[in-house]
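Trainee: Presented below are the structures under discussion, each in the form of structure tokens.
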Structure P
Amino acid sequence: MEWRVGPQTSAAAESVPAGPEPLSYNQELHLSSARAAQVAGLPGNPWVGASFELEGAFRADALGHAFESWLRRHDALRGGFRCAGPGVERFTVPADEVFLVQDEAVAFAAADELHAYLGRRFAEGTDPFAWPPLVMGAISRDSSTTVFVAMDHVAADGYSLALAVWELQTTYEAHLQGALPELPETGGFLEYCAAERDFGARISADDPAVGAWRDLVRKCGGTAPTFPLDLGVEAGRTWPQRVYNRCLLRPAETDAFAAACKDSGGSVFAGLLACMALAVRAMTGNEEFRTVTPLHTRSRPQWRPAMGWFITCAPLSFSLEGVQSFAEALERAQLSVQGAVRLAHHPALRMIELLGNEFRITRRDLFSMVSFTDYRKMPGADRHAESNPVTIGRVTEADDSHVWLSRQHDGLHISIRHPDAPVAADVLDEYTRLIRDAATRVLLGSDPLLAPVATFAGA
């Protein structure tokens, strides 16, 4: 079953005037790309989403209340977009105009039928130019219930998805008990957009943050970093995407790896980056490791519990040339991470804008990235086992790869969204094997540089 906005709310969305708040830098690029894709008839919006499990007898009224309260609480979810001449204007539906209606439940005889239906609904229902770009509902079975939400990326980042799971679950359970949910006061994403634009306008081309981007771009030949391994993707060609998931380390191994990194003055993220750099060197001989990493921008307390796209990106670059031990590699990776964190308040797209013709776009994916998230610190992490939260996203086409590293209750994981070229899986199998091998040597107290792994023979 699903919940949608009612007729009164749809009418309010159609009549509400454009607001004065600017688009964030991410939203501007995202929406201009979405508009261009629609005009060209290309595959559409990269939606993001999440699901989680509810325990006990399912109450549809309580979940409908939770969804409605969630939309009213967050202006990022009540925000919509209209094409206005060559640009895009924003509007926001007032909270007191948001009312949901429950669709009639649909029964499915087989899981593949349900999956196909949801795939279509998520693609059709998350159009950023059709408010709300949001699909929300539940899969009710005799013994369990799965709640799902999917939305265009314009309204949420990865942290927002974890926040949504926790908030919907909290509000649902409070309604069952006839109580008000205990939720922190939240600020608005619109406030953030205005603050980001104000700060961005005051950044000049000689700002040190722009210099950090300029240095990375020059090292990459005038463009952004690409995935460091050859997956067999020809220049100018895109491939259907595939998501490659592997567990790198189990919980006890992760704890030992974290302790070893800490003893050498580094974080888990820096340790993994060092292992990745060693794996790249073993496979290619390249001593340089260059990528981009996303960073959250929830710098004010009121933005921590807010839905929205609070993300920038920053350069990560270090060299293994001359390193004699893993501790040295870790130190270089850690310094690169620290440098990236210092740029967390600088909108990446403003940095690229200020580079002007020093930067050129050479492929569909603007850059390859490596992300790290510790899900044990997310809202609701203490209930992970019972709620089983899962993040989901649309798989389309791509010409580059992106890496998500995550520390979870069951260990360290790597997820790589990549073009599904014929040799890609073999290359990524070897890459993850080498990363795990290096990390395992570290947690066991040996040094990957003193006991090198075998070089990759190629696919």
Structure Q
Amino acid sequence: MAIPRWGQGAALVLGVCLAVVTVGTAPAASAESAPAAPANSTPTDFYAVPTPLPAGAPGDVLKSESYPPALAVPDQVGPWPSGAQRIMYRSTDAYGQAVAVTGTYFDASVPWSGGGPRPLVVLAPGTQGQGDQCAPSKLFAEVVHYTPPLDFSVEYETIQAYALLSRGMDVVVTDYEGLGTPGVHSYGDRRAEGYAVLDAARAVTRLPGSRIGGDSPIGLWGYSQGGGAAASAAELQDSYAPELNIRGTYAGGVPADLRAEAVTLDGGLGTGFLGYAVNAIYAGYPETRGEIDGVTSPYGREVLDDIATQCVTETIARYGLHRSSEWTRDGRSIAELIDALPNVRAVVDEQRIGRLTPRSPVLIAQGRNDDLVPYAQARTLADDWCRLGATVEFSIQEIPPIAPGLAVGHVLPAGTVLPYALNWMTDRFAGVPAPSTCNV
């Protein structure tokens, strides 16, 4: 079995707060976009992937359509964002094969005042779930997604996306591989998620009529699962997308070491997130299937199949505060099984972030008492990158332990660091030299 690198399900609480305080009226789509679907629709036809994929390069746009975001913020010149585009673009999986990935592009309706051309930020979302209904590009069109009895979602990444838009930065949010589109969501896969982030930036530069060009300044941004994806993208850029003008990466609550995550998540609210990762590795790495089948009990197989269809809230409700040992034939936990399964061990070890060098500055933010993503492994990531010569600022969020195991220590730092992260990213686009804590 394998383990995920992150979990951010409890941040849905923040999304609920946003839904209460923002205006839920849907504004009109932009003039140059295609006719928009109703805000509460689930456009399944859009997510049908062309078979075979047309020839092309990573980042090529396969299709796009406009739609009105369900939550809009009132402004003197009208609501913002004024509209959004779903995009389907070409990316690459962990084996180097072409795949289709979807996402959402928001063009900021407020001026960019930071100097120079308007920038683009690629927002890598935190844990959404593994069911196709959980894709952010679907949830941005709904104030609340609910299918009885427990399939409930609010797109909590609206908070970070709209904070960036309020600065005049355009934003693209990837759905990652297999979330919305056919196949199993590649939850926890370092390469697949990093490639999806980088190719989202490429896709925006290739959208017809896009004001973001090939030389536009770009930032990478994410927390929790998104922090891992953004961090992966930062260190993969040099080999995968060297042409992108990436000015900096904010990566918060970064789950860089799967082995540390195995112990921390098990038995807390995030136990069910383990199933997302097991499913992803089982689907993405055929050499692990015999090993996983050999240790998974019949009940464990039922759990994995169930989790594959769920969004994060339902997974927490059904499987949080349980133990992964309940899913195995001999009662061993996922953490205990990693070293016993050679192929799984190799896949898990390959996911560790920190072996490659980001070419642009990085801000790593980490709660000292994070109860989903251990502090020590984030500190190690910062040290690893410093040794490789990267410019890294490690920002410690000093929040006392609150209800350990219930994700409070993981969710709160996402909010406390947000104002600083926004200013940090604005400074990168302005050309201000990046601070570093590497010698502190």
Structure R
Amino acid sequence: MKQIYIDFGITQNRFLEIIDGKINNLYVDNLDDGNYSGNIYKARVDYVDEKLKSAFIDIGINRNAIMQLGNLKIRKGDEFLVQVKSDSEGEKGPKVTSELTFPGKNLILLPGEKIVKISKKIENREEIDKLCELGSMLVKRGYGIIFRNTAASKEKDCLIEEFEELIIKWEKIKKQAEYAKAPSLLFNQRDFLNYIFTELIYEYDSVYIKDFIYIEGLKEYIDLNRLQINTLEYVERSIYDILMKNHTLDGVKITIDEVEAFTIFDVNSGDNKNTSHSFFEINNKAAAKIFELIKLRNIGGIIFIDFIDMHYDDKKKLLQLFQEEFKNDTVPNKVYGWTKLGVLEAMRAKKGKKLKDLIYSNYYKEIYNPNYALKLIEDYIFENAKKFNKNSFEVVSSAEIANLSDKIEFEKKIKNKYKVDLKLKTHNDIQNFKFI
């Protein structure tokens, strides 16, 4: 049973996928949080650093993007198309590339290329040969192609139709780029519905939303007969559970520390008096849970895992199992192995914001991201306006939350959407917000 929860909001949208009662996927999209990964821009070169072999590129956001030059010859003032490879982190701007990809559900278009690539997850030789043959025919149109994992189960005509649709969409973007003034956004990979139905949703048994007012936007994506209304409290509870610092599994404690440079998982047996063989079983279960948390929290960069100490043969076996687990990840990754200190080291590409940064401005002090805070305020109004027949609400909040509210005219949007008045005031002693 595959259940999909789609939770819309003024400042934050969420998607949750449950398969047979277990969380399989979570995606959070903030209105004002610099999530640019996959976006395509007409950009302008601001500065070229020959020593670093890098260029600083203006894509129209509050900081320059960074691009490795390679063999590319460019000068200040040059304008061309770039795509964001990874989002900004800390003081660093996003990383961009001039090698563009245009994603579809079952394949990816490669403008400017004439190559055929096939997902490594497709292992059946017959399927690979079939897709190679089809790809060789399609690239004659002047575009390269990557067949995604899902392409293996699709009919030839379905893939050809999708390929043609992607070309039409891409040609429109190219035409738009001719007249657009740099810097400007040409393709928003993070458009919420387009993203989740292209990248995350492949099939479903039922879809839950919290109100029928959202049906119009979903018509082109889902079978409305499978649509149901739900309070979506499960989404909020799931986010809270996933972001806990400590997780307990069969008496074993898993502690997570996410800092800018790396993330470390610490597996602790507590007072458990198990043998080394039992430690392997515990570590194996912990490894599965850790992989789940890495995926759901969207952790990228360097990852260290301090497992319970084991014999050499068990460590070798656990490494192989962990590598197999990581093969199921859609995000590029590499498991390096055990360090001299006995800690497992891995790397996962940074794709979009970490979940903790979408929910908190300061995770350890529990200071909410303003987008998340306004989503909570909106949800409270939605739940209580009709229940208690209220037509006005008053909130005091931190300056950061109030600033975002003013910037996006949040009070006006609440009025238009829910037909109630909201008055939001700043208070210096409030860490997040409270209703009064």
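We did not get these values from a lab; they are worked out from the coordinates using the rules stated. Predicted model, so just to flag it, every value in this text is computed and none were measured. Cβ atoms are built from the backbone, for glycine too; each structure is taken alone.
Trainee: For structures P, Q, R, calculate mean count of other Cβ atoms within 10 Å over residues 49-56 and state which one comes out highest. List each step's numbers first, then the result.
Mentor: Working: P: 18.4; Q: 10.5; R: 13.2.
Largest value of mean count of other Cβ atoms within 10 Å over residues 49-56: P.
Trainee: Relative contact order in percent (Cα under 8 Å, 6 or more apart) computed as 18: which structure among P, Q, R?
Mentor: Values: P: 22; Q: 18; R: 13.
Computing relative contact order in percent (Cα under 8 Å, 6 or more apart) on every structure in P, Q, R gives 18 only for Q.
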